[in-house]
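For reference, the structures are reproduced in the following blocks.
Values quoted throughout were computed directly from the atomic coordinates according to the rules given, and no laboratory measurement underlies them. These numbers were taken from a predicted model, which means no experiment stands behind them. Cβ atoms are built from the backbone, for glycine too; each structure is taken alone.
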Structure I
Amino acid sequence: MPNKEIEKNTRNKMDKVIEALTHELRGIRSGRASGALLEGIKVDYYGSKLPINQLGNINIPQPRLIEIKVWDQNAVAPVEKAIISANIGLNPSNEGSIIRLQVPSLTSERRNELVKRIHEIVEDFRIEVRNIRRDANNKLKTMKKDSEISEDDAFRSTELIQKHTDEYIKKITGLLESKEKEIKEE
């Protein structure tokens, strides 16, 4: 049945939206140390752009401390430089082959800015889910118009897609509330 295929594809696309949102929110700094803060940083190392986790181990020994144990002593300076140029608000402290990053606590003003930013990000993902719903409903309408599926099947599929949309919007809201709580706590 072609409408089952549309339902399955719709759900798969919505799963990918949730996955992308989760990844996006992990990179937003709360007052806590997290290896995700360093995920997007690339280090220029012997002509190649490498992620930090390919040049050393990233550890979180304390709630506000990130340690990077760089494997190659020659990579320490480029890792430091990449962290500084990434402008993520962390100042590296070089202690031989270990780089320490002290994560400062957020000011209330910065917390409010971050909450506002995550609300904007989350709204974009909600819009994406609604666009997926719209595309699926348009396909169903076309199939109904071309007599590929009955009116009852189209109605049932449209209702099911709406249920999926509501479910994924609820998941997105849950991720928002969780991240907002994480940002607001000291």
Structure II
Amino acid sequence: MIEITEHTRNVLLEVAKKKKIYVEGNILKLLKASKGDKEFEEYLNLCKEKDTASRKKRLSVTKQVQAQNKELAQAAKDNEQLLSDLQDALDEAKEAEKEAQKLKDEAVEDLDIMQKKSQFELIGMIVKIALFVICGVGIITTIMYGIALFSGHDTQIIGSTWSNMFGILLTNAFSIVGTIMGVKYASDKES
């Protein structure tokens, strides 16, 4: 134990009275008052009480900080798990988007093939009907011209009409086929 000198004692008591500053810590275990100095004994007891209260307060704050640190560590762990789950969900969404794009492309390709097939069939039907009409008109006109020839009527007007009719039919047939082929070629170029 350390015995305090009179001057040190007076300084400690004066600082405590004027500035409310007291001795703290392990040094209190070593200090002792002179025999019969009740005032300094009371001062040391007050210092010990304040030191104990201060230690309890610091211990409480330390425990509170430790608890908060533990909560923060758990929250950080939870956040990492959430971030990982979000990344997994994002990856799944990207895969689903790729799959949807692939399905869309396949559907567009199938639709294009069906459209081209139906256009090809329509063009074939138009060509057939146009050829039937052209052949029918040609045959009917030829039959009429033949009847006029064998019946002995004047065939000069019918002959020139028959000749013109075949020229027009032939021109229209090439025009129809040319137009259809041009449309088909242009639609192939666009795709």
Structure III
Amino acid sequence: MNKYAAFLRAINVAGHAKIKMNVLEQVFIEAGCKNVRTYIQSGNVLFETPEKDAESSIQEIQSKLCELLGTEATVMYRTLHEIEDIMRTAPFKDIEPGTDAKLYVSFLSRKPRQTTEIPLLSPKEALEVVKVKNLEVFIVSRKKKNGFYGFPNNFIEKEFRVPATTRNWTTVTKIAKLLSD
């Protein structure tokens, strides 16, 4: 069995595409996935599927999500191996603990057509892309002048010109632990 994390884009955000997690779990179960569980309300699903059935399971998940949402769902799937690789990358090792920075990972839906020079900055949103590896973008968000932190998803989609979904580093770390257990 292969272990996967599915990161759904734009669900349960500001009242958009509201889905209860037990309903989301059922979609994956009905698609033939095993050991399905969700993590927090932002569309993170952990599941297992036999290697030979992975592609058909993913196609079935997409079909069922489309029925549920009434529109095409954007989901970024990552294997346990890919999640472990993200953790080994240690993209934030140079950020001092306790700094007033929030750390994020944006999962890209596909490889961008163009390369982007790093560091990539958004002064207005106080965002800095510190690393890009495979289909992941690692971002540091600092306090803006208004005292709030910038959220990087729109910036990443604009700069990389591909759909993305973003999770904070704490969530990604927890998902890695849950998948490896």
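Numbers for the structure displayed
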item	result
Read-out relative contact order in percent (Cα under 8 Å, 6 or more apart), computed value 13, structure in I, II, III	II
Structures I, II, III, by distance in nm of label points 7 Å out along Cα→Cβ at positions 8 and 64: label with the highest value	I
Source structure (of I, II, III) for helix-only ellipticity at 222 nm (-39500 (n - 2.57) for each DSSP H run of 4 or more, over all residues; to 500), computed value -32000	II
Per distance in nm of label points 7 Å out along Cα→Cβ at positions 24 and 144, the highest-valued of structures I, II, III	II
With log10 I(q)/I(0) by the Debye sum over Cα atoms at q = 0.09, 0.12 Å⁻¹ derived as -0.49, -0.71, matching label from I, II, III	I
Which of I, II, III yields 2.1 [distance in nm of label points 7 Å out along Cα→Cβ at positions 96 and 152, calculated]	III
